[in-house]
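Next up: the structures, one after another.
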Structure 1
Amino acid sequence: MKSRIIVGTRGSKLALWQAGHIADRLRQLNPGLTVELQRIVTTGDKILDVPLAQIGGKALFTKELELAMLAGEIDLAVHSLKDMPTELPQGLTLAATTERLDPYDAFISCKVQSLRDLPIGATMGTSSLRRKAQLLRLRPDLNIVNLRGNLDTRLQKLDDGQFDAIVLAAAGLRRLGWSSRISELLSAEDCLPAVGQGVLAIETRADDPEVLSLVAQLDDAATRSCVTAERRFLDVVQGGCQAPIGVYARFDEAKLVLKARILSLDGARCVEGAIVGESVDAAKMGQELAERLLNDGARQILTEIGLV
């Protein structure tokens, strides 16, 4: 068994926390194992003034880490699962998904306590088309402006008065100890989360049994079932950062419940649905719900956006 492994990570405060958390868990479970972090700058970290949908989407935050892994420079990479494309490069695998922390989006404002309290025409910051469409579905009067950057950068822009409110993933705020900044937690009814939101993903080489064995200790079976359904849905509809798609799976007692929503860019049209089944059928459920929504009108929406 390996005595030393190298974990690749982006350099943001949140990414370093996430990688450090995984490194600590590996050390705890494997006394004597040396775990080192290696920072890698991704394209998504360099380009901060353009919406993700215009420059390539999720792979911008993973490509350099994956190239380093394939070259043998690092043994594994830690990602926010919502930043990972559904299709991975040949030779790499999604080796573990940690227990989900918090899937929801957080409304943050220095002026009001909730989305519904914002004045007409208020300026809202978000870089996500998924959030933008769902926010406009609830509040078509809002002026939604692109907001990129790390969590601390986005919060600082809010504090500087550039926005009346912003929306961020609650999980990232909680991991950094910033839960007090959350004004309102948006429900799944108001804003369905992104695929894998709140889950840490560990990506490794598919042909490295020693690292795969180490990482398997961190995989949460219930979360794996949920994200399998979510990622299969996204894979079938061929959506990503370029599409307003919300998907969320959870367990209701012993049953897996998958909900999904596909919207027009302005939020005026919405095709949504849900499916209930067994965890062993997670991928099948994702595919079935995706095909149902596509046939119910989502294909036309995606065609207009230019994704089908």
Structure 2
Amino acid sequence: MVRQLDGVPIAMLGCDEREVRLAEALADLGADLRLVGFPKSGSLVRALHFEDPKEAVRGAKAVLAPMSNTDAEGWITAREDGRDAPIPLFDVIPLLPSKTPLLLGVAKPRIQGLATQYRLVLVEMAEIDEIAVLNSIPTAEGAIAVAMENTDITIHNSRCLVLGLGRCGTTIAQFLVGLGADVTVSSRSATDLARATVLRCHPLKLSALASRTDFQILFNTIPALVLPRSYLRLLEPTAVIIDIASGPGGTDFVAAQELGIRAIHALSLPGKVAPKTASNVLIQTIPHLLKKLLGEERQDDDTR
């Protein structure tokens, strides 16, 4: 039990099922929850619910935003209370005292800038290894499931390309090899290309991507434009692209549509395909992370 969270005021702004379950776990640990966008059910009945996020964060020792992040402007759209009104994270940041922990999936540049300006402790949960590695499993399963739903061929014996060999790219490549696919991995990193060989994949330098255009299914994990129109026009029109990269993704989706290529921007897959597993990952890690962050904050206060 993380007893240090007893009575600690924590604001949570926006949610999908992952954050709902996390909030329930924090409530069971005795945290004083201030919620925006959450259902008033289960153990969350005894939490404080707000419509105005500015009121929710007043006095909070930590603020949590969703794993699904904000949009580029800093609006949170994920909520489970039946309302559609987006939550302006950018409006509440100036209200937070310096060194307040702010946790969310991945911070867009505007949120990063505001967190720096107001000297908050910004924690991008998707970058924490324990969370990211475990989340790569439902992400990979979800990406492959989307591919299966949008092709008329089996993964077995299909020609697949995985762009990027980070946490998610590695798991996707491993799963595809396990399903009998012929997998190529493309990356700028020589280390990643060496690792691709270990995974029984064909390595392909990203700079040489145009030399291979016979792929049937392409999985992109790189958050930069790596599948531009100039490359897409070389693919067979039956090719399917599953892009899981954050932000705008790494695919020219307009060009793909104009060329008749099916390109799917599949975001927040853990919360969609395996919310119970994904929420368990957060429940295992976030309470202890909050304990550490708030403990460090108290130590800073004691030394002043």
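Read-outs: derived from the displayed coordinates by stated rules, not from any lab. What you see is a predicted model; the values in this text were computed from it and never measured. Cβ atoms are built from the backbone, for glycine too; each structure is taken alone.
Comparing mean count of other Cβ atoms within 10 Å over residues 73-80 across structures 1, 2, which is largest?
Values: 1: 23.5; 2: 18.9.
Ranking 1, 2 on mean count of other Cβ atoms within 10 Å over residues 73-80, first place is 1.
If Rg/Rh (Cα atoms, Kirkwood Rh) comes out at 1.02 when worked out from the coordinates, which of 1, 2 was used? Don't jump to the answer; show the numbers that get you there.
On the way: 1: 0.96; 2: 1.02.
Only one of 1, 2 returns 1.02 for Rg/Rh (Cα atoms, Kirkwood Rh), namely 2.
Determine which structure produced the value -11500 for helix-only ellipticity at 222 nm (-39500 (n - 2.57) for each DSSP H run of 4 or more, over all residues; to 500), calculated from the coordinates; the candidates are 1, 2. Write out the running numbers ahead of the final one.
Numbers: 1: -9500; 2: -11500.
Label of the source structure: 2.
Given a computed value of 15 for relative contact order in percent (Cα under 8 Å, 6 or more apart), which structure among 1, 2 does it belong to? Display every interim value, and only then the final one.
On the way: 1: 20; 2: 15.
Working through the options, I get structure 2.
Comparing distance in nm of label points 7 Å out along Cα→Cβ at positions 185 and 233 across 1, 2, which is largest? Can you show the working numbers first?
Numbers: 1: 1.9; 2: 3.2.
Biggest value here belongs to 2.
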